[in-house]
Structure I
Amino acid sequence: MSLEIMAFVLGAILLTAGLFGGGLEIKELKLPQISGVARIVSGVVGFGFVTLSLAINLGWIKHPTEGTASTAKTFDAPMLEGLRLDACVEWANRCGEEAATIWCKEQGYTRANVYPFENVGERGVSTKLIGTKEICKEKFCTSFSQITCIK
């Protein structure tokens, strides 16, 4: 069973106990009656575990087993067709992880998990958008300083 599923199940049980005060029976699982502070703590901790599982599943936080040294590779100042890779797929849209992941997939990896930005336009460096292939030559052009791709 994965970490996010375990966190969700535990969170749901604790949240249910916090909301209803326990006293529930589901097959072999029996939640005793609780009240007061225990009920509040159970609800808060349960909500935390459910939130953790959703955050991992939605990619808001990285799964602790992702990106081990054997499956990850970091590319400094990634390039696209001779220009720095722009941080967006299209003009000021779909920026960050999506653009980095598309680039990683083109390199034979599954997705990006680290992708810090830097403004390169102020230094006169042009960037190329991975989705539209347009070139940005403005002072606001932003690229990735590096991308770490994982399999």
Structure II
Amino acid sequence: MKITSKWIQVKFERLRGDNPFCRIWEEIPDDLRGSLLAGVVLGDSEIAVCSVTAPPNPIVITTNRIIWRADFSAHHIRFTELASVTAADSGQTGKLNLSQLELTTNSGEKHLIVTAPGKTLFVLWNLLLKFTRTRTRENDPQITSNKP
């Protein structure tokens, strides 16, 4: 299954509910779009689809990768390189206090993304899990389900 902007948008809209930090790209003002993508060059067929604007690490999801800002720099991981997404231990107790995700690449690199705790984190986490599950289904001939 090819991941398209429509596929991402449908999944994102189902997850986000009324979360003010989670927006479809067209809902974001132009000046904020510019700051979210400052220093980032999108590929020829790459499209920004949605964003999690919660501090401290604003995030953009494109058709090819996740881009986040940390330490005044843009960082990214291509979805084809994303091996796993887990909640990082931040010393907080309770699910709704979780605010950190650890992204692990196929090569074992680990990246920490910090966002608003609770629902905002879970929107991002669940969306990223969909990318890893979809890719796993594509690469495993034993899995026959076509459901995303």
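All of the numbers you see were taken from the coordinates with simple rules; none came from a lab. No experiment lies behind these values; they were computed from the predicted model shown. Cβ atoms are built from the backbone, for glycine too; each structure is taken alone.
For which of I, II does distance in nm of label points 7 Å out along Cα→Cβ at positions 14 and 126, calculated from the coordinates, equal 5.4?
Numbers: I: 5.4; II: 0.9.
Only one of I, II returns 5.4 for distance in nm of label points 7 Å out along Cα→Cβ at positions 14 and 126, namely I.
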Subject >> Among I, II, structure where mean count of other Cβ atoms within 10 Å over residues 38-45 as derived comes to 10.0 >> reply: II
**OP:** Match the computed value 1.51 of Cα Rg over 2.2 N^0.38 Å to one of the structures I, II, and report its label.
**Re:** I
**OP:** Assuming 1.1 is distance in nm of label points 7 Å out along Cα→Cβ at positions 78 and 102 as calculated from a single structure, say which of I, II it is.
**Re:** I
Original post:
To which of I, II does the computed value -11000 (helix-only ellipticity at 222 nm (-39500 (n - 2.57) for each DSSP H run of 4 or more, over all residues; to 500)) belong?
Top reply: I
Original post:
Here P(r) over Cα pairs in 10 Å bins from 0, in percent, for residues 46-117 alone has been calculated and equals 20, 50, 28, 2, so which of I, II was it run on?
Top reply: II
